[in-house]
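Listed next: structures, encoded as structure tokens.
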Structure I
Amino acid sequence: MPSSTTPLHQPDRPLVGIVCDRFFVGDHDLHSVKESYRRALSQVAAVTPVFIPAAEDIADVTPYLGAVSGLLFPGGASNVAPGLYGGAEPAAFLVDPARDHVAMQLIRGAVSRGMPILAICRGFQEINVAFGGTLHPDIYDAGHATDHREDPNESMAERYRYKHRVALASDGLLRNWARDETAVVNSLHTQGIRTLGQGLAVEATHGDGLIEAIRLDGAPFAIGVQWHPEVTASVDPLSQALFTRFGDACRHYAGPP
């Protein structure tokens, strides 16, 4: 236990916000973040994770942006509401309007400040929509390969195994970090990018043409990946690079201790 004189926030471990999901468990209305995201930030990025609630009555995210030195937009069970990109909502489509409301504000606010952003799965899709891009509500209906698909009957270890290979863009950051032209990833999702948002550049693609990683051109650090590096951050070199470089960018943004 820390003593009364031990600071809870260490200057070399800046505060980094993780955007929560909002959902019901029984009658209980909850805000939630998976432990794998918190652990990867704490142990690999070496930052101090804090949780940002998903609430539609948050009209101004400025206090959150002023408190943190980076933002992680994680995956989630829900999908980005199609109404945000001009799409029609399919049947049995789980949405999280509270998260959409907060995430869109945070993305635009963070980019305007030059704050580092790491976006994963749903977060990757949020960045694209925030910059005017569109999504396939269901990539399988759009004819994409089935190896993106999640099987809920599998164990968690099986679900998050390496699923397929992606080609890394020749001018991209990920190819430089991976020191390879391709990477094997644990991508599993239903939505996917249809048209790329303004100012975004492709970092990786699947063999079926689906975009699997993006960056915001000109931003100090704003990267989104469709796969789940938080699960493999302790063992996979590219996943480690994503989190360690994100942590370094957050420390740079925070300034000298």
Structure II
Amino acid sequence: MRPDLLLVRELIEESPEISVRQGAGVPAASIRAAESLVGTLPPSYRWWLTEYGSGTSAGARIATVAPPGTRSDGDDDITGGWRLDGDRLCFCAEPDGGDTYHFALDRQSGEEYAVVRRDPGSGQEELVADTFAGFLTTQVAVSNGLGTGPTSALARLWRSTPGVLLPNGVLIYGPHSILERNETYQVGEYAPDWVLIGDDSGGSGLFMRRHPCDRTSVYLLDLGAGEQDIDSCGVSEKLTDDLLDWLRHNGIQEGRANTEGAGES
């Protein structure tokens, strides 16, 4: 799924795990010059360079584009000769010889590249995200104790983007906001087997189960329903059992449009 850059900005600005310098963006001409050396960079990383230029994620420095005439293999420049290794481009390295993170140039979805983590000892790789924005999102999720995500569907979504905001107001939360939203609505107290994953901007929340039994279904429930059982007949509305597909088809907006159209004659 394409990264939502407004939510990526929110993730960056609200997550202490990510450090940036405001107003230090790289000029577009410099980015194009770097791409002439290493190839086309993924859009969400180019956006990061344009907006922030440089920064860190969980203490690891993210490569930037140095001003012309100041580049060297030992600096943080994405064009450093050691960074491009066949179809892998290292954009982030943990300090003291830790793991490195690479764009997998042979694993492309749209204009974005998958991100793999490489073990410095064995050289083995692990897929960690589908986009650069997803890399930032998963780093924040792990730092916040959420693992890859509280449900498998959210984990898949966060590998691409820190949430989704649909034109109809439906918002799916990222790892920077989901804990606060669940605490605000006391979900852990009233519905401990469930997690609030988003809302419709109209007083209703989107819920999924935390536990193995039916962790794919998404339900819509009035956030003021309190202790009512989400499973009870008439209390909630089942929206989908495939969150990502539902979001790709514009979620509630499409569903309601179909419902309204069916009633007309």
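No lab work stands behind these numbers, since they all come straight from the coordinates. All of these numbers come straight from a predicted model, not from anything done at the bench. Cβ atoms are built from the backbone, for glycine too; each structure is taken alone.
From which structure (I, II) was log10 I(q)/I(0) by the Debye sum over Cα atoms at q = 0.11, 0.16, 0.17 Å⁻¹ calculated, if the value obtained is -0.66, -1.15, -1.25? Before the final figure, lay out each step's value.
Values: I: -0.56, -1.25, -1.43; II: -0.66, -1.15, -1.25.
Value -0.66, -1.15, -1.25 for log10 I(q)/I(0) by the Debye sum over Cα atoms at q = 0.11, 0.16, 0.17 Å⁻¹ corresponds to II out of I, II.
Given structures I, II, which gives the highest value for relative contact order in percent (Cα under 8 Å, 6 or more apart)?
Comparing I, II, the top value of relative contact order in percent (Cα under 8 Å, 6 or more apart) belongs to I.
Supply the structure label, taken from I, II, corresponding to P(r) over Cα pairs in 10 Å bins from 0, in percent, for residues 67-218 alone with the calculated value 10, 33, 28, 18, 9, 2, 0.
Value 10, 33, 28, 18, 9, 2, 0 for P(r) over Cα pairs in 10 Å bins from 0, in percent, for residues 67-218 alone corresponds to II out of I, II.
When mean count of other Cβ atoms within 10 Å over residues 75-82 is calculated, the result is 20.2; to which of the structures I, II does this value belong?
I
Of structures I, II, which gives 46, 33, 17 when Cα extents along the principal axes in Å, for residues 107-194 alone is computed from the coordinates? Could the numbers behind the result be given before it?
Details: I: 42, 32, 25; II: 46, 33, 17.
Of the structures listed, the value fits II.
Upon calculation of FRET efficiency 1/(1 + (r/R0)^6) of positions 19 and 243 (r between Cβ atoms, R0 = 25 Å, to 0.05) from the atomic coordinates, which of the structures I, II produces 0.20?
Considering all the candidates, the number was obtained from II.
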